[in-house]
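So, here come the structures, one by one.
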Structure P
Amino acid sequence: MTVLDNHEENVQREKIARLSRSLYERGLTAGSSGNISVRLADGWLLTPTNACLGELDPARIAKLDWEGRSISGDPPSKEAFLHRAMYEQRGGAGAIVHLHSTHAAAVSCMSGLDHASCIPPLTPYFVMKIGRLPLVPYFRPGDQALAGAIRELAGKHSAVLLSNHGPVVSGANLEAAIYATEELEETAKLFLLLRNTPTTCLNAAQIAELKSVFKLDI
């Protein structure tokens with residue numbers, strides 16, 4: 001992870017707005033759902049509360065300190081605590097993406113999932129970008145107790161799926177977090193398409209090979 005200095009803050013504001021708009025235009029987020037953050041050298045940026053990711057004003061993106069206090073911009077997303085909990089456990093995280101993307105959210109509503117790994121290793125790309133995806137129990141929106149549940153998992157997992165809600169994905173930078181989120185959504189789509197179909201997942205040896213060749217920490 002590269003910690004960004006103050007000179008890059010405006011660049012990151014513009015990048016959040018541009019990439020958020022791309023997510024919105026491709027149907028990966030709707031209305032005012034979802035939120036995105038980026039780590040800075042002197043705090044972090046977070047999309048504002050009740051803001052449409054397709055229409056962000058870079059100058060109005062919230063900036064917070066590491067106590068969660070607002071420094072500038074509009075009031076931050078009410079799910080700021082969720083991002084902060086992930087950052088606290090993942091020193092290598094430079095950005096976090098939380099969406100209510102359709103297929104991942106659909107999986108999060110299913111019963112009978114393996115809570116330790118709720119989407120199986122269907123492709124090497126899912127393993128490489130997400131690894132094992134734990135399912136976080138349901139918490140009502142805005143429930144601060146969710147932060148504790150995320151802290152318990154974030155040290156070992158770069159991404160989690162919130163029950164009846166959606167994914168939270170971290171990455172070394174914003175592009176990496178978005179690419180991983182997109183891979184998760186596509187794999188969730190595959191998972192739903194393959195229901196009731198005999199399916200071959202990657203086995204332990206194949207996953208071990210990916211870890212070795214690509215130096216994965218999953």
Structure Q
Amino acid sequence: MKLPLALLPGLLCDARLWEHQARHLAELAEPWVADLTIQDSIAAMADSALAAMPGRFALAGLSMGGYVALEIMRRAPDRVTRLCLIDTSARPDTDAQAERRRGLVAVAGKGTFRGVTRRLLPFLIHHDRVDDAALSSTVMAMAESVGRDAYGRQQQAILGRVDSRPSLSAIACPTMVICGRQDAVTPLDRSEEIAAAIPGARLAVIEDCGHLSALERPQAVTALMRLWLQ
């Protein structure tokens with residue numbers, strides 16, 4: 001019996017974020033990608049994922065998906081056999097970050113919603129990869145598919161998230177923390193903070209990689225997750 005594996009996407013991402021991992025880890029696990037576009041709170045996202053998963057399962061989340069994964073660890077720690085946190089943070093927004101986030105939502109509510117523009121790509125992927133047409137088009141297509149309304153709900157959820165740092169030390173399952181060296185959204189020090197606080201956690205840094213590491217450096221992330229699952 002293969003272990004169920006819940007894969008939680010980030011903001012403006014869908015199953016395409018996890019395509020390589022879902023395909024190449026299928027011999028070890030039964031991957032399932034959560035739809036985090038419907039709910040407007042991290043708590044509701046966590047409850048939705050828990051309701052969809054049978055019994056005990058492995059759990060991986062990237063960015064916003066990591067916020068949801070940490071909420072799941074507070075709600076149902078006994079159901080998670082192992083945890084993988086990718087390019088994420090345990091901290092809530094600062095006042096400045098929250099103000100910027102509200103501004104982005106306000107702009108998105110006007111005119112045509114374009115999701116991720118070429119101007120935003122360097123924040124999400126390594127600057128050397130911006131001209132990678134396949135990668136860039138996938139990032140932009142995911143955002144377009146998620147759409148304006150879901151984007152607003154996801155940003156509302158992120159704005160309302162709690163500080164997860166106080167609960168990190170209670171995580172007792174095998175944990176891997178992965179981060180792109182050049183992550184501009186949730187910088188490496190956020191992953192270092194998480195790994196230092198979770199007992200026995202392993203930190204892996206992917207070189208020449210930005211925020212969406214599962215998509216940008218899929219072979220590296222899949223290889224690390226294979227070690228984590230084994």
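FYI, it's all coordinate maths here, none of it is from the lab. The structure presented is a predicted model; accordingly, all values stated were derived computationally and were not measured. Cβ atoms are built from the backbone, for glycine too; each structure is taken alone.
A few notes on this one:
- With respect to FRET efficiency 1/(1 + (r/R0)^6) of positions 141 and 165 (r between Cβ atoms, R0 = 41 Å, to 0.05), the largest value across structures P, Q is given by P.
- Taking relative contact order in percent (Cα under 8 Å, 6 or more apart) as the criterion, the top-ranked structure out of P, Q is Q, with the highest value.
- Highest-scoring label, criterion being mean count of other Cβ atoms within 10 Å over residues 37-44, among P, Q: P
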